[in-house]
Structure 1
Amino acid sequence: MKMNFNLSLNQEVTINNRSSPHLICSGVTGSGKTGVILLSMLKSMSAKVQDRNSINFGKYDFSELGEVGMCADAYVIDGKAGDLTQLPLPEGHIAVTAPQAAGMLRRMTSNMQERYKRYKSGFGHDLVSYEFDGKRVRPVVIVIDELAVLLNDSSVGSEIKGYLFTLLNASRMANIYIYIGIQRPSAEIISRDTTLQLGTRILLLDTVADSNTLKMLFPMVDSELLPMSDGRRGSGLIYVEGQEYATARPVHFPNIYDLDVIQVVKNIQQEIKTDAFVDESEYWQ
C-alpha cells in the first residue's frame, strides 16, 4: 500500500505534508481561518488521493499495490469551543480547555516517543518507510484552533508551549503533523523559531493584517514587497516550503461550510480500513 501525502486545498494549491510539514493559518475574526484548517484536516483524514498528478486522483485502493490518501487519525484542540468540537471524532480526540489541551499534547508527545522506540525503519528513513506484514504506521493530524487562548492560560500555557515546540521539531519523522489556527501570531505569544517549523503558512484577509503579523509569517521577504489578495473572506496569502515560488502568493479557499461537514467526517471514517495500519493499541494513549 502506497500512501500519498499531497493535499489539494483548491484548484491551484497543493501541499505535501512530507516536504512541507505542519501548517499555520492566521486571520482576524470572520476571515475563514477555522474553515481553512478544517478543510486541511478533512483532506488529511480522507483515504482518497488528493494529488492531481496521480492516476488515482479522487480514488483509494487498500490493496497491496494500491494508493491511498493520508488516512490520518485526527485530534482536535479548540480553544474557543467552536465548530471543531462538534465533529464526530472518537472519544478522547477532542479537547477544549487549556488543561485538556495540555493533557492531549502530553499524550501525543509520549505517543511520538513510543513510536520512535518501537519502529526503527533504518538509518536515513522515517516511520512512513516502516512496514510490518504489509502494514504502515497511520498518520496523525493534531488540529489546534485559537492557540493564543490556550497559551495565555496562566496554569498550563507554558506547558502547552513546551509540548508544541517538541512536537513541531520532532513529530514529522513519527508521521505526526500539526495544523494551527491563530488570529495574530505575535512574538509575545508564539516565537519566530516556532513559526519557522511550520512549512505551510497562510494569512487570510492580509489586506487588514499588521506589519508584525506579516513579518512573523513571511520573514523571507520585505512585507512591503508582498502581493495582496482581493480582500474577500477566504482570500489571503500562502507560502509553502519546497514550492517553486520563493515568496507568498495570493490564494482563495472554498467555503467548507457549503458541505455537510458532519456527514463528510462520517463518510471518511467509513472509508478507512484501520486494519491496514499497524496495531498500536498496546501503548497508544
Structure 2
Amino acid sequence: MPKPAVLLSALLAAATVAATAHAAATPAEEAAARHYRECVSAVRADPAKAVDLASRWRDEGGGVPAKHCLGLALFDSGKAKNAAVAFAQAASDLESGKNQLLGGPIRAIPQTIAALYGQAGNAALVADDPASAYQHFSRALQLVENTPGAQRGNLLIDRARALAGMKDYKRAKADLDKAVADLPGSVDAWLLRAAAQRQLGKVQDARADIEKAVALAPKEPEVLLERATLAALAGDIAAARTDWRAIMDIAPGSAQASTARANLEQVPATESAEAN
C-alpha cells in the first residue's frame, strides 16, 4: 500500500485548520500571532534558518505556536522524525492547556488538536515509523470520531497507511471502509482499500474498488498500476498490459512507469501475442 507524499505545502494547508485569523485580545496575544506568521513565512523562505528561529522562540516561552512552527521547519529541512516529535508536543500541550495563550494564533478546539496530531502522524510516516504514526492518528481520531466529514475521513485514510506499514491489512481495510463513507470522492480511499483487499486475497472486491478510483482519476499512474496488478492476478493479462502501456505514456519518467516496463518485459511471449 503506497505511502503519502507529505510536503511542506500539504502541512501548511493542514495548518490552516490550526491557525485562525482573529483580532488578538491583548498585546501579548497580538505579538504571538505576529511572531507565528513571521515564523511560518520563514519556513517557506529558509527552513534551516526557521529551525533556529522557532527553537529560540520555543525556549523563550513561545509555547504551542513555536512548537508547531518548529515542526514545520524541521519537516521541510528533511528531519521528519524530529518534526513528528515537535508536532506531537504541540498537540499535547494544546490539549492539556500547557503554555497556551487563550487568544493566541492556535486555538484549543478538538479539530485543531486533531490536526496537530495528524501532522505528527504524517511526519512519522515519512520517517518510516508507522507504529508511532498509528498512535498519533488514533489520538486524533478519538477527538473527531463523532464528527463525520473530510477531517475524520482523511485521518482514517492516514491511519490505514500506518496500519498497512505495520502489515495489518485487516484493520487498514476497516478504517478505509469508514473513510469511503466519509469521503466517497476520495481517490486515495478507494485506491488504498483496493490495495488492502488485494493483500487480504480479495481480488474481485479489490477490482471493484479500483474501478471506482479509476472513475475518479483515470490518468493517475498509481491507480492504473494497482488496476494492472489486480488484472494480472485475475489472469487478465491483456487488461494489465493496456494499463502498463498507458502508465508509460502518461508518466514515462515515474517509478510507476519503471514498474510497468519491468512487468511488460516479464510477460511470456505467448501472452504478449494474445494481448496484441
Structure 3
Amino acid sequence: MNGQTAWFLYENRLQRVSAYIYDHLDEELDMARLAEIACMSSYHWHRIYRAVHGETLAATVKRLRLHRAAGDIVRTDLDISEIAKRSGYPNLQSFNRIFKAVYGMPPARYRKEGSHTVFQPPLPGKATAMFDVTLKTIQPIDLIGVPHRGSYMQIGKAFETLFGTLHARGLAKPDMRMIGVYFDDPDIVPADELRSIACVAGGADIAADPPFERRRIDGGEYAVLRHKGPYADMHKAYQWLYGEWLPVSGRQLRDALMFEDYLNNPRDTPPTGLLTDIYMPLV
C-alpha cells in the first residue's frame, strides 16, 4: 500500500465515523460500534481518533448532544424532560447536573437567563442592552473548506470532515483560523436546504481536491460584533445586529456574505467561554 492510498483510507474512516455520530445522535452510540464503522479494532481506533481530534469519541458524543440540547432549549418549547431523553440521559436529574456543569446553570434556568437573552428586546421600562460593534476594514481572505447543507446547528459535521481530512493529509496546523460562511437566511430558507461552508483561512498551498472547495471572502468594511457564549445562542446576536444596531448606525449593508470567525476551540473551551466575531459587510 503506498502513502497516498494509506491516507485516503484513514481519511475515509474519520469521515465515516463523524457522519455516523451526527446522523445517530438520538440512538445509543456504542464505542465498539463506532470502531466497527472505522474498520479498526477498538483498542487502536480510539487512540487514533483522540490523536486527530483532541478528544475521545465519548467526549465528542457528549459535546454534540449537549450542543443540540442547548439549541432545543433556546429555540423550541420542548419540555426539558423530553430534551433530556432525546439527549440520551436516563433521567432528568442526571441531565440537569451535567448540563449545569458544562453551561453554568441548569437547563430550565438557561432557557430564561442564558447568554441568548442579552440580545432580546428589553422589557418596558428597562434600558436597551448595548454591545460593542467594531468597524474593521479587511483584505480579501482566501479559504479552503468543506460545504455543508442542512441546519446551521449541524455545521460542526463539516468542520469534523475539514480537520479530519487536513490531519489525514498531514496539512493541519495548530494556528489555523476557523471561519464559517453562511449563504442563506434561516428565517426564510427551510433548515434542510440551508447552505454553508466550514473553512480555514489561507490554504493556497492545499490542493482543492474533494471534499475541499476554495472560497474567498470579499475585502472592505465590516461591522464586527464579538459574541461570547454557546454557538446555539448566536441567532439572537444576528437579530440584534439587524434589528437594533443597523437602523441606528446610519450604515447600509453591502451585497456580500456575512461570516463568523471562531476565536477558540469548542473541544477545549467551555460553551460559555466560546468567542466568535460576527462580520456584517457594510457599504
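Bear in mind that the values in this text are calculations on the coordinates, not laboratory data. On a predicted model such as this, the values are computed, not experimentally measured, just so you know.
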Inset, instruction - State the single structure among 1, 2, 3 that was used to calculate Cα extents along the principal axes in Å, giving 76, 38, 29. - result: 2
Inset, instruction - Kindly point out which one of 1, 2, 3 the value -8000 was derived from, the read-out being helix-only ellipticity at 222 nm (-39500 (n - 2.57) for each DSSP H run of 4 or more, over all residues; to 500). - result: 1
Inset, instruction - Kindly point out which one of 1, 2, 3 the value 54, 44, 31 was derived from, the read-out being Cα extents along the principal axes in Å, for residues 89-208 alone. - result: 3
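With relative contact order in percent (Cα under 8 Å, 6 or more apart) computed per structure, which member of 1, 2, 3 shows the largest figure?
Of structures 1, 2, 3, the maximum of relative contact order in percent (Cα under 8 Å, 6 or more apart) occurs in 1.
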